[in-house]
Structure I
Amino acid sequence: MESIRVSIAAPIWSSPELALERRRRRRRPPPPPPAGRRSSLSRSAGRLSALFAMDVSQADPLKEVTLGTVMATEEEYASQSKLLQEFTNVCSIDKAWIFQSEKGKGSQAMFSVSQSNLLANKRRKFILSAQIASESSNSVTFQWAQFPVEMANASLIVPSPSGSKLLIVKNPENDSPVQLEIWGSSQLEKEFHIPQSVHGSVYTDKWFEGVSWNFDESLIAYVAEEPAPSKPTFDSSGYKKDSSNEKDCGSWKGQGDFEEEWGETYAGKRKPALFVIDIQSGEVRAVQGIASSLSVGQVIWAPSSGGIDQHLVFVGWSSDQRKLGIRYCYNRPCALYVTKNPFHQSEANEKDFKGDSGKGSTLYNLTQSISSAFLPRFSPDGKYLLFLSAKSAVDSGAHGATNSLHKIDWPVDGELSLHRSIVDVIPVIMNAEEGHFPGLYFSGLLTNPWLSDGCTMILSSIWGSSEVILAVNVLNGSVSRISPTESSASWEILSLDGDNIVAVSSSPTDVPQLKYGYLIDKTISSASWSWLDISSSIFKCSEKVKMLLGSLQFNIIKIPVKNVAACTTKGASKPFEAIFVSTKSKNDLPDPLIVVLHGGPHAVAISSFSKSLAFLSSLGFSLLIVNYRGSIGFGEEALQSLPGKVGSQDVDDVLTAIDHAVNLGLANPSRIAVVGGSHGGFLTTHLIGQAPDKFIAAATRNPVCNLGLMVGTTDIPDWCYVESFGSEGKNHFTEAPSAEHLSLFYSKSPISHLHKVKTPTLFLLSAKDLRVPFSNGLQYARALREKGVEHKVIVFPHDVHGIDRPQSDFESFLNIGVWFKKYCK
């Protein structure tokens, strides 16, 4: 693929064209600012010059250099690069754990923190610990360790339930063994090297990922790649029957049969399987009896029976025909299974449970009556097994939809029967009244989400354009929003400290802040919780970032639906939302506006801190971040109104949101840019075709431009059918699209409007993208070139769909900033 390894300095056009364009630009004088005032971007440039004192006395201000996607002065590119680096340095908390002190006073907190390491092009991971002490009923103190501890090469960190042991997983490179380390309070206690012949890398992806200590902390269950099947060996005589694993310079390994993988971000991953290790002996046993067509994940230990850990519960995804992409796709059918602990030897008189294969089976499907079941959690008393379901997504085909919460009774004696009734705890909310709970929308759950009453789960979920913290009573199904309702910021739970909550809060204008929540009284409602600010250096940022963020403000705007009469459900006719970020200064004219569009389409942009968007705001742009209908967080009817109408309803919603902002005086209609990735890129390229005079610049990351091309190359061809045809697309889906299908895909695609495009457009593409292969964006960009429309392309040769490797993410948004600054003067 050498032909696509475009360097940062390589534009898509040729050198003669570049020279001609350079001369043309030099002859064209820049537009003057409005009389009596400088443009907002000129003011922003002044702020940047003051912030970043650069030695440019020897620089030629007219000298142009080819840097990434635009020709810009060295000063401009360098100043933006330095600013973006200030935002990139802000840390993130990945996970947190809290353990009660052995003496019963206070507790110990441990935070897993990550920070971008641009030079190494990876995220640096480290652990920061703190002692928590409650000085009174309304105050708490965190005594932080003097320094963090870097966790070099650690793929996964999992403390034991008591906090007395720490498992560190180090996944291999190439053919080296997996390394499992067991640490005590002061030293390494055990170290195991698991060869590739036993299993491959341990899964750490937050979907298949599952690592679970048993109750006496003697066994660990985990999910790892099944050993690769043997491949044919050849030598100078042809096929070699005795194909040992030893390397032989006189022979070579063939490829063997092709095996499906799980799509985007799972390249090289074929089959997640279940293993258990005895940490005393180091013996690893694969769990037997699981069908070869079943991929497993999210394993947990069932409550022990008679002090013996007999059973494991896990999620299974079947792949009898094809493994469609599963990353971000909750519409893949899955079920909860129970199997026996491979280290537990049944007594002669012990009853076997009746599983899927009949009497004596070692595998039993717990959720046969529901199409989706994942993230299992046992109640503290062991009487209930709680789980989430994405049944709405599976049944409709939409890759994300409203979740539901369910429970089944768990036998205290450990004897499982064939039929277990599934009880709805929180059903799918079709259409909520204004201000009421819109439904469950989340993909993560704490390992131990329970308050001490044994029936209240604490979790984070999406509520409109914000993330909130909820308390759910699993006995009566009541749901309470317990994070503050007076704030539009987003809140995410990190861990529980007994009946208290450690959380993080942030907004588009505020870096994350640790919060500590405690109950004022025993009623679980938002009014009964008090939240304290926790002083911490984890989210430390520079004075420059503080000053720039301090000049910004945000609010969430309600956008009325334009054509209510065309809505078939009440939920689809309700206003949708947009997050508006702007400067606090009162200007005669509004700042130039960037319209920001999320992907999915069944995802959401929430009111949390984004380093990349904060960077764009700090350049002097306002942001309009649109949650068009079809986004999660607003009820199932609004979400299901979009499939079958992509390229029309979602485009109309974005145009309606822009017009609404203009009518409110928040945006200048002559200075609007647009950016989006994936389905947001689909919308971006649709908008510059359907509304060619509305945008002065556009940028898109791995956009869906041609559904007919995508359907034959993506890991989620079913997505193309469902979003184009609606839910009935599930019935039309085929690996061999008909001419009629391809015609519909074309009519729904941005490429059908390409002949009208005249907006300068930046393309940021990933060569290893399996979700929207980069040929989609490249075809569109080449077509723009034929038309003579100004555009630039950067291809990241080693990135997947998200463009989230530190250097690539940095370079991507740096070029977006410079591109927009160039056209939005």
Structure II
Amino acid sequence: MRTFSHISHFILLAMVGVNAAGAQDVPAKPTTFLKEHCLDCHTGKSAEAGLDLTKLGTELGDKKTEHFWVRIFDRVQSGEMPPKDAVRPPVAATKAFLQATGNWIRETQHARDAEIGRVQSRRLTRREIERSLHDLLGIDIPLADQLPEEARSAGFNTVADGQAMSHFQMERQLAVVDLALDEAFHRALAPHEPLQKVFGPKEIVRSDPKRRTREPEMLDGRAVTWSSGLIFYGRLPVTTAKESGWYRFKVRVAGLKAPATGGVWTTVRTGLCVSSAPLLNWVTSFEAEEAAKEIEFEAWLPARHMLEIRPGDITLKKGRFNGGQVGAGEGGPQNVPGIAIEQITMERIHHGATHEGIRQLLFGSLKVVRDKKGGTYHVETNAPKKDAAQLLKAFARRVFRRPASDEQLQRYVEIVHAAIDDGVEFSSALRIGYRAMLCSPRFLYLTEEPGQLDEHAIAARLSYFLTGSTPDAELSSLADAGQLHKSPVLRGQVERLLAGQRGRQFVVDFAAQWLDLELIDFTEPDSKLFPDYDSIVQHSMLDETHTYLTTMLQKNQSVTRLVKSDYTYLNSRLARFYDLSGVTGDNLQQITLAPESHRGGVLTQGAILKVTANGSNTSPVVRGVWVSERLMGVPIPPPPDNVPAIEPDIRGATSVREQLAKHRSQDTCASCHVKIDPPGFALENFDPAGRWREKYVLLASGKRTQGPKIDASYEMPDGRKFENVDDFRALIANQPRQLAANLAEKLLTYGTGGPVSFADREEVERIVDATAKDSFGFRTIVKEVAASNVFLTK
């Protein structure tokens, strides 16, 4: 039994202060409660968890101090503190502490938000810059990779507090704007030359049939490539792009000597396909069958890059070729699978606006005429300064996402007029003004004032939330008419912006960070331990999760399906990897899962299991933290600096369970691991590549060996026990409010650019209450988030 030591008047004074923002002092009830029930363990150098309450300030303007007060509130509210072996405070005292502390934190945060806003100036991310430039200029060239990598804060790169603006960032922004404008003006002022070519087997195969090379060979009137580990085998020089651009391909192809498991799974990649440039970019995969079929896909090809089409299933038997080249007739006798291409159609295409559409975006109703000499184009104008001013005004409306005042426009008009006076050709002078606007903070940052968002700020926030780009014509028109603040109108726009393919794109964008799917390439499963894992499996896993979440959104399915369902979306290759039978074809299809598969819900999908492992082994801690924070909304603080990390014993001498049991014996570790370990152990039957296992697999002397049997049983923090992942998923699915609240918080953080604060919690609960009638449907949650006061306030 613990007792409480005498607390001096000096210590009490240290716990009281006035915050700089002028909010009221910390109320008396919290200090009294902490004195009577907490200071015995949280005083001095030996304070538990390193929290010395005598040094805890009351200035909530300090983020660290505010964070500690919120943690204290949460742990008292959850019953974690005081600990169970201490004298429990009277219920009335606990209730009074929570009410007084909660009101104090909430009122302080509300006062601060009213003065400066809950979200500081948010910069567009590189993905948002790319899409905005695409929509503003009608172009389609990749731009995001030209901008610096971005840090994530609170899980998302849209969070303002985690964004930086360095000299390098500004330099790259200028370069990207120039690339975008060069492309737009080039397409507007150059003749349109469509390209479509059809290649038969003679053009596709190697030019010299006697030469040993890596191009397909001619066999029975078709271009054939055999299964092999040889790099670039299957490259197609005939598809080499003369200029960078998007190309649509139609390939008629058949499988040869297919394995017993089905057709010949084939990959399509792009690159220079030479040894000095070994990296290839993924395009797609398909299953080639005995009967020829036409495959259609689109790919971005930089100039001089080509296609590589080859059998890509790592489990296929592979031919062996000497000297790094393949001679005609060498593959067939080895009885390995292959593919036979009968025809390729290659067409240059553009996403977004046509050439004429770009001219209208840049030059409005002014005519673009072709010079009689030279064949180039120029803009026809009889009043260049007047026309330039009108075009700048229209362009500024779109770039700044709101009407621009004459004062705001003046400097842009002046620099364009000065260029015209200096004899600069009209379109070149206009480009100078457009460039200045696209480098302006009014474009790079979302312009919002403290308090309720105005109509145009609502349009911008909603558009970037759901589409990752600038508001379209309909949103802008509604904002101009003052209609967007009306809830029915706003909800209708959410429905419109999530319709069709845009809904799937929203899912892809959001899940990339919410579920860490953008990190799936960060590690690669050890090929010695997981020899069946390849790029086809990995991309199929991503498709599985994206399709599953898109269906949840489209059909407004309950958030419980994040952790439990009896179906998923598979193709034959992924089903075979999961060791599930009865699935044929290369298209994803909804498959009913048998109970013995132990799968169902996003939680047990390969993409999630892959990003929560390191490629060689699994860690209940890593997966436990991920599940707690990403799906259950339980924040896990970082471990103390003096606590070493748990490293799995790859020799199998000690189990992870034994190591963690010792780890949890430390008081500073136990309080977090009671939350971390249950979901972590529940997933232990899934290996780092996402496959089910009964025992650990170890690597000894380069060979795979069976390790100890896996024990996935554990106990939830509230005492509920489970034996395996199926039991665990059932327990979590019975907590739909918690799952819904977490999803709402993640959407608010992603969409507003600010993490959900203590003061925002009441609005989160309102959102959850409003979605209960629809069984906490995914689509309803998105709509309620967009219509919430938090979303519509800076």
Structure III
Amino acid sequence: MKKFTLLIFFLFTILSFGQTLLQPGEIIITGYNANDADQFTFVLLTETSTGTVVKFTDNSWNNTTSSFSTSEGIIEWQSDQDLPCGTEITITETSGNNFTPSIGVVTNNPTGGFSLNGGGEQILVFRDTTATPFFLYGISFDSTGWTYDPVNNSTTSDLPASLTLGTSALNLGGNISNAKYNCTTTTTTANILADAGTASNWLTSSTRFSNLGGCGYTCDIANPCGTTIATWTSGTWQGGILPDLTKSVIINDYYDTSINGSFSACSLTVSAGNTLFIADNTFVEVQRNVDNNGIINLQTAGSFLQNDNTQSFTNNAAGTSTVTKRTAIINNWYEYTYWSSPVTGETIENTFFTTNPDRRFYFNAANFSDLFYEVGNNNTLTAYTATDTLDDIDDNGDDWQYASGIMTPGVGYAATLSPTSFSIGGGSGNNFAHIFSGPFNNGLINVAVVRNDDSSTSAIPDNNWNFIGNPYPSAIDVDLFMAANKYSTSNTEGTLDGSIYLWSQNTPPSDNNNGNQILNFSGSDYAIINGVGETAGGDGVTPTRHIASGQGFFVNYDDNATTPGTVIFNNGMRVKSNNNQFFRYSNTTTTNINNESDNFHVEKLRLNLTSDNGVFNQILIVYNTLATNNFDGSYYDAAKNLSSNTAVKFGSIIENNPNLFAIQARNISDLNEDEIIPVAFKTSINVATLYTISIVDTQGNFLSSNPIYLKDNLTSTIHDLTVSDYNFTSNVGEFNNRFEIVFNNASLSIDNKETTLNNLSIIELENDNVMFKVGQNLKIKTIEIFDTLGKLIYSFKGNNYSETYNLKNLNENLYIAKVTLNNGQTITKKTIKK
């Protein structure tokens, strides 16, 4: 028995050895959501070893009794790896009283229930035992502050005597249900503690933040990378010392990540005469500085990260660093790609040396003005009315400007090939490499954006388009980018409306597309990302929730934001994967449909409209708990503004809004068998075309388990899209009321319900004459006859309650009669020609 006890003690000693015993000031809370589901973030302000244990509780502390005064929950977190100073960790409630951390493990399910109260609460951080807690940090968001109230003892607490307001403790004041630090200071431990300990440096909200944290912190500790060095020499890591975020790494030989593997380092040195080759779908991650005396070569889908916003990337005299980015498959030399430089100091002339100077552009957002529209590129400008749809064309054509000189980090650029380089590079069906040379961009990068509409002189304000780009040699997370830059009442420093447009060209320029040139490209070729989903552009590739390195994209300045404004990029947005989808990058198999991270995504329906002559449009309907069926802003409802003047439009409709929507969010409470989703269709194609509407994918219990019907009000057809695609033809025109998505076939009437009320009669007479008759108190204004494919056969005008027409061109078949009355009512009815 003594041996067994000794063995237990010995194992405990081994398992506990090396863990960090944190002190006050070495950990802070940086955000929380007290609205379900509970969530909070904390930052380690010292290097932390594997096995380190930290406890979090919403219990009240009573200084008088030196004890916890309630039996609420305790979350025990343990690190499962060595972590560098500045590591931020998020703990999220994933189900009832179960919590999951972004790093490490939660070793218990809280007894008594860890449940943050949005009406007032506190979180205390400690180690050791509940009987003798060693307090590390505390945050109070109760209106009474740090004062224990015996009556409200579950939501009030004394400040433990060992903690100090302003450094190891914070009093936010008020009853604040959701809050996060605004990243005012992210460098040096003392400054982080001081600024994060000041309530005015926190953002607060009555609704939960979709993303907490992401600031990217840097500590000022001695020997931040330690004394252990991992050195790559003669094709191996010397002494068996492997690289990680706590060690300096030296590359003393050729290193290829596709062969030798991705790695992380605290600092990185590439020695003179040696090469670090970072292949597609691999990464190198560096916590602090890079000292390059050799060659660093990063490929298109490879990733290079620096985590610390304040650290340097230095190319010394013998050092060069390059990022190679490849276009999508190019079919014609004039196809544009949207770019942004991932390096410092590169020039337009060097990277795009194969491009003619008149095919290299940047977008001068301040010059964009869209107070007038034209139809069919006819060069006739007409002032908007309140019911018009924006054409998104600059009225005087001075928004796109020729680009030259040094590329500004975070700014977007557009460039084609030249006819000569297209031919030399292999021509149609090939992709083309562009090389960016210079120190890799790192840290905080601010890009100026402007509000450029003139709503005071227009019936509807034009959009505030700005052309920016990912400035890093790694992908960035869209949700983290939006958390920092989307304007809201809780983030008034934000400037954007929540939508991203990626150029994804598929169709050739046409003289029917509006624009400032004779031939203009189709705006329907933009892929779109917003807060709730993504839709594919012209090439049919649905974007992920990441923006690749070197990728340019359009954003829209929010009308409520201040002028002028700034878009912020920081290392907290960067990721070490998901860099393999470059628009335009040849990766047509990448869809990654269901990769959204926000927990309010519940049900999704994605539809495609295609045709036998190359038309492609995609729309997404999302149901969640936060949206309404009205226009909720572009973060939820992304309009097809950029595709409003193309040959074919396909989009959902929001009542009292003139736009069609590529992405529309609706409230989950409305999703039932009686739900109706109006879908509009427009075409200017005047040749025989077969269109197809199909389901791409569904997400969620209701949409995945119920039939989804397409109701064609023109042909009085109800078609189950879950069984097969729906094919149809159409005349030229705009059909805003033709299609509906419905879920209850049995309750739907094929004929318009008003047909019965007005008793439309269709009577076949002799010699192919047909009588149309309604009530004597009404008059027939027009009659249109369609076949079952939607082709218009006859169109007549009327002036009486009874009209007779000769329909000798009709064969024995089923037809649809559409009758418009003088009161504005439209009656659609099927009839059979005998």
One of I, II, III was used to compute P(r) over Cα pairs in 20 Å bins from 0, in percent, and the result was 14, 46, 33, 6, 0. Which label is that? I
Given a value of -5500 for helix-only ellipticity at 222 nm (-39500 (n - 2.57) for each DSSP H run of 4 or more, over all residues; to 500), calculated from one of I, II, III, which structure does it belong to? I
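A short reminder: the numbers here are calculations on the coordinates, not readings from a lab. Just so we're clear, the structure is a prediction, and the values are computed from it rather than from any experiment.
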